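Engineer: There are structures below to look over.
What follows is calculated from the coordinates using simple rules that are stated; it is not laboratory data. From a predicted model like this one, the values you see are computed outputs, not experimental measurements. Cβ atoms are built from the backbone, for glycine too; each structure is taken alone.
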Structure 1
Amino acid sequence: MISLEQLTKVYETGSHRTTVLDRVDFRVDTGEIAAVVGPSGAGKSTLAQCVTLLERPTSGSVVVNGDDLTRLGERDLRVARRRIGTVFQSDGLFGRRTAAQNVALPLEYLGVTKAETRRRVAELLDRVGLGHRADARPHELSGGQRQRVGIARALALRPTVLLSDEATSGLDPASTTSIVDLLRELRDDLGLSILFVTHEMDTVLQIADTVARLDHGRIVERGRVLDLLRDPASALGAALRPTRPAAGAPDGSRTWRLDYVSADVPTDWPTTLGSALGSPVSLLGASIETLGGATVGHATVAVPEAVASRLPGVAAALGLTARSLDPSPAPTPTPAPAPVQELVR
């Protein structure tokens, strides 16, 4: 479990102060994968460094598994850090060491016996699917394989928390998917709490249970991924599932955006909607998928003007919210009042 409370980080250069993190409250429960997203310069990497106290916060607390790391002495802090595994965008492997020797590094540092180290390294490489590449050096491995070695090394000391800082950013889509699947599998098998820092919204959809948006050092929105996607008013939900360009609407029709806000939206809703309106529904565009067994998404449709006013009510009965995409008609100009002289006449 990770709990950040009023976390603040300020850098000072002479008389100039830059607040990178501003009273951040954030929590990752046991067995949860929580993503943090945000634009460049939002403070994501600083947040990740503060979790391990590689950057010491200016104020606030960092609680990991019940221990406030900001209150620990150096010796106790070193012990506490062993319960936090870290995977970075750069795999950080030593080129002259084999995959097995790279994974063994934390164990060697702690003085674990050679026999126990060999057993643990073999177990970890098997877990990440690289038992057959134990003797390969980093330049002989693909980018995804190198990240798997990095994950195995991060697990060497049996952490309860895993911190992933842009770990998939340099990978191709297939490698990204394989790393995401591996992290979810490790979460399920080991009960890890995973803090996943990224700028890749598609990856958030694949891996995260919850997500928070960091902007100018503050968390401006957070929630469960599914809840955000089903909230038409959520800016973070819209960023996770952006609207793609849609086809043009037929003449004499009105255009609407329909959002899934319920778990009970029928798969044949376009047909049902058309039948209820007594008029055809034109599907102009859609983005619909299944996350964790739940269907989420949105669609752009057009219906004849004669039935447009009834669409929101019918859509609501199907678990959809409707928002008109047509510009509001310009107000009819109000005639200027007649001069007083004319009113008198």
Structure 2
Amino acid sequence: MTDALSFEDQVLLAFGELAGDAPMPLGEFIEEPHIAAGVAGLLGVDEAFVHSPAFFNSRERLQFLAAMQELEDRGLAKSRGTMGGDAFATTSSGRARVRELRERERARSAARVREARTRVLDELKGAATFTALDLERLGRAGISMEVYQEALRSLEEDGLIERADDSVPMLTAGWRLTATGRSQAGAPASRAGDDGWREAAKLKRELDLARQRPDTLIRDSELQRRVVDLLVAEASYDRAVREACVILESRVRAAIGAPADLVGTALMEQAFSPKAPKLKLSGIEAEQVGAMQLYRGLMAYHRNPAGHHVMDEFAAEEALRIVVWVDHLLALIAKALTPP
């Protein structure tokens, strides 16, 4: 690009990251290897080399010092000017230039993301269903995959595109335009409308879940009735985890006749206490302790966070694994209540 940063500007930015935005204390300088380490890649070496004795007489050091000399000549840095290894301090002009360069880089970055967004929308405009992006073709535009990933994230957040499977990485996932996205991209309206696409996506998720045979994975009838529909929803799978934990908590409370205000870890400790268990899973005290820790741990690690916070990071498959584990714990309760 014609507006790419010069080597000197990149050195100044690295220097500015170390020195900060405020004036450096009088008499304080930053040693040259610390600054050079920030541009080691541009010099074609690694940071270890920059901090080694070999750097002192190297061509790379001369290149670095030439850049620092240029910055000093322009009043953007000042050197300590001692014999041997040099050290540098910032100037007010240098700090102002760093702020200018950062703002310029932010603007360039935003422009790259905008261009990537446009290219993604164009890529999906003619797609009739969820489609993987042609990364090779998109890459020819000189835009990095990191920028495309940021573009996908922002388009998804803006409701212009949606992913076929949230558990698949963004760059390799299947994508399609939403109704809003089709309108913005100038694509023809969907034949069946956006609701049709959503129904198709839901059917796909149901099929994916069916392949894991939830009828055998989740055997508890109440758990099946209250949770399976949440596992095939479009998102918000933390709801399935939350509901499963509430079912387990209610089942334990009912089994031991505990009051409604006895909840969470305290409920599990009373129910499975190794000293006087109301739900006895083992006659061996160490094993009963282990059982108590299983139930208590689920409450502390999954029920409490999901009960008090929205947790969008749960993928459908992860939520299913937790629900299946709750199903196992429910079966153990039934076993404890069954006379020998």
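Engineer: Out of 1, 2, choose the structure whose coordinates give helix-only ellipticity at 222 nm (-39500 (n - 2.57) for each DSSP H run of 4 or more, over all residues; to 500) equal to -18500 when calculated.
Structural biologist: On the way: 1: -9000; 2: -18500.
The correct label is 2.
Engineer: Suppose FRET efficiency 1/(1 + (r/R0)^6) of positions 246 and 286 (r between Cβ atoms, R0 = 25 Å, to 0.05) works out to 1.00; of 1, 2, which structure was it derived from? Display every interim value, and only then the final one.
Structural biologist: Working: 1: 1.00; 2: 0.25.
Answer by label: 1.
Engineer: Work out mean count of other Cβ atoms within 10 Å over residues 14-21 for each of structures 1, 2, then name the structure with the largest result. Don't jump to the answer; show the numbers that get you there.
Structural biologist: Details: 1: 12.2; 2: 17.1.
Once mean count of other Cβ atoms within 10 Å over residues 14-21 is tallied for 1, 2, the winner is 2.
Engineer: Where does the value 5.9 come from, among 1, 2, when distance in nm of label points 7 Å out along Cα→Cβ at positions 110 and 262 is the thing being computed?
Structural biologist: Working: 1: 5.2; 2: 5.9.
Computed on structure 2.
Engineer: Have a look at 1, 2 and say which one yields 243 for volume of the Cα convex hull per residue in Å³, as calculated. Please report the intermediate quantities before stating the final value.
Structural biologist: Details: 1: 228; 2: 243.
This value belongs to structure 2.
Engineer: Taking relative contact order in percent (Cα under 8 Å, 6 or more apart) for each of 1, 2, which is largest?
Structural biologist: Details: 1: 17; 2: 11.
When relative contact order in percent (Cα under 8 Å, 6 or more apart) is calculated for 1, 2, structure 1 comes out on top.
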